[in-house]
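These notes open a run of structures that come right after.
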Structure I
Amino acid sequence: MVELDHPFTTDKPAEEEFQAILDLERLVPCVQGGKVLDATDPSKVKAEIHVRMGAMSMKFNGTVEVVERDDAGRRAVMQVKSREVGGSGHANAKVTFTVDDGGGTVHTEAQITGKAASMGEGVIVSVLDALIRDFTGRLGTI
């Protein structure tokens with residue numbers, strides 16, 4: 001398991017930013033290569049992501065679901081479950097968002113198997129770190 005923490009900043013009021021993060025149809029495309037395939041309900045979507053790891057490019061399909069929500073504390077936990085298209089690997093994550101005035105934090109706990117895992121933990125951490133840093137840079141724009 002890989003655990004990463006990333007801060008983000010926003011000019012929006014904390015409550016407005018928190019509501020934007022809970023809007024999965026707006027949130028998922030903030031992940032580079034991510035898109036919503038189907039919104040099954042407001043707290044769960046089917047999604048896909050294209051990820052480059054070195055010379056490899058992989059596509060994962062799965063779900064993103066809000067599994068915990070604390071409006072008063074502006075904290076949300078999302079569960080990502082995905083499977084590699086055309087492969088046997090998966091990428092699952094528990095992502096915790098905490099929003100305060102001026103920004104917040106994203107804590108990610110990820111489990112990767114299959115071809116992606118064969119690249120080694122150093123590569124996985126590097127790719128995930130870059131992907132999440134890019135994502136947190138986009139959070140303030142939704």
Structure II
Amino acid sequence: MSDEVRVAIESDGDLVIARAEGRAMAERLGFPRPDPTLIATAISEIARNIVRFARRGEITIEVVSDGDVPGVTITARDAGPGIADIDLAMTVGYTTYGGRGLGLPGSRRLMDEFDISSEVGRGTTVTMTKWHRR
């Protein structure tokens with residue numbers, strides 16, 4: 001298995017592939033339960049946002065390290081409409097489409113590191129990392 005996997009996101013089927021790739025990478029690195037599931041869930045939430053709001057994008061899943069501590073970093077990029085107010089979008093319960101408003105803040109809570117940047121009319125990039133804690 002490669003140390004980096006790229007998955008084009010255009011449909012819910014692609015979401016399933018990205019989720020499986022993230023889980024497999026975490027398992028290969030020996031992440032303890034429930035971390036592979038948490039990583040897969042965070043990928044699902046971010047990929048679902050790509051499909052819903054941007055229509056297409058890409059998720060990169062890669063092995064990283066901090067000294068001798070391995071991790072998995074997920075980078076999701078799209079060229080969609082962007083997010084006008086990131087702070088508001090990161091508020092639990094805020095939704096623009098009638099959902100539960102858990103996607104972005106839920107993903108942040110599941111991962112150890114989370115960063116989002118967005119520009120209206122240009123797109124959004126989410127970068128998140130989970131570290132293998134022994």
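Read the figures in this text as sums done on the coordinates, not as results from a lab. As the structure is a prediction and not an experimental result, all values here were calculated from the model. Cβ atoms are built from the backbone, for glycine too; each structure is taken alone.
For this structure, a couple of remarks:
- Top of I, II by relative contact order in percent (Cα under 8 Å, 6 or more apart), largest first: I
- Entry that produces 0.60 once FRET efficiency 1/(1 + (r/R0)^6) of positions 14 and 54 (r between Cβ atoms, R0 = 41 Å, to 0.05) is calculated, selected from I, II: I
- Of the structures I, II, the one that 11.4 was derived from, the read-out being mean count of other Cβ atoms within 10 Å over residues 62-69: II
- Label whose coordinates, when helix-only ellipticity at 222 nm (-39500 (n - 2.57) for each DSSP H run of 4 or more, over all residues; to 500) is calculated, return -7000 (choices I, II): I
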